[in-house]
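**Student:** Input: structures, listed below.
Any read-out appearing in this document is the output of simple, stated calculations on the displayed coordinates, not a laboratory observation. The structure displayed is predicted, hence computed values, not measured ones. Cβ atoms are built from the backbone, for glycine too; each structure is taken alone.
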Structure P
Amino acid sequence: MKRKRRRLTVKTVREIIRLFNLSFSVRKIASSCNISISTVSFYVSRFKSSDITYGEFVSLADEEIKIRLFLKLRKEPKKVIPDMEYIYSELKRQEVTLYLLWEEYIKDNPAGYRYTRFCCHYGRWKKTLNPVMRFNDKMGEKVFVDFSGYKPTVCYRQC
């Protein structure tokens, strides 16, 4: 189980990066700052991945250091998210299934989501809808029929 790491003060982070710039080993930095080796490795790797030079790092304000080292940049999704409004409206038509709509989606976007993920996205989106139809009628005054879309057929047999 991964533990949640407490962030160090910016003063301690500055000291870690200063010692790292002086070519101290991770073990020496950890013992001099009285923190664990894994914590030092974490902050050093954050510094390396931030593409900031040490000169720039020294001139940054405390808030700017927090932003530069800990801001998680969200990557744009590589896959095209399907148009849920279109899917919802198409599913109301007769003989249209989610699988048929997925096939149409995958034809337009070959690198798109596979069927299971497609259904998962649609299911999550559908939960955001709130279709409520309240009736304020007395029982027995009206008759409501659930119509599935096909015309009912009646077969007459002669007995």
Structure Q
Amino acid sequence: MLGGDCTILLGSMLALRRRGRYGLFFIDGNADYFQPANGEGASMDLAFVTGYGPSLLTDIEGRGPLVRPEDAVAFAYRDHEDQEEYGSQPLPNELKAIDLPAVRAMGIEAAAREAVDHLTREELDGFFIHLDADCLDDVVMPAVDFRIPGGLSWTISG
């Protein structure tokens, strides 16, 4: 599926939840855990699908979150300064977080393996991969709405 805004994640995860228990591999330059008072839908999609935010969006069918926080991995985000400056809520402890500094410290293969291992546990029916182009460095992909320097590139160390 190809979309132009991160909020398409709500529909994707709703469809999968109707089929079973699915995980989420959330690869994004931003953690997207803001709340309505300090963001737009595209800055809150991970929060909404994991049950953090207004119930209109976090409990769409009265069955709780579209994906359990423990079934999600936030990967390669690097918006720590914006989170602090604009008041993003912290990621819940049960959500596996491997930010860009951790990806660089572990190495891309080891970090990706850890994420996939977490999402291929027996209790999950599968997982959805959300890939926002802003996870990439501006040199590789300058055509994004919210640019943060220093993202993923062919040479992960940069």
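**Student:** Here distance in nm of label points 7 Å out along Cα→Cβ at positions 43 and 139 was calculated and came to 2.9; which of the structures P, Q was it taken from?
**Tutor:** Source structure for this number: Q.
**Student:** One of P, Q was used to compute helix-only ellipticity at 222 nm (-39500 (n - 2.57) for each DSSP H run of 4 or more, over all residues; to 500), and the result was -7500. Which label is that?
**Tutor:** Q
**Student:** Now, a different point. For Cα extents along the principal axes in Å, the calculated result is 44, 37, 29, so let me know which of P, Q that is.
**Tutor:** Comparing all candidates, it corresponds to Q.
**Student:** With relative contact order in percent (Cα under 8 Å, 6 or more apart) coming out at 14, pick the structure among P, Q it was computed from.
**Tutor:** The correct label is P.
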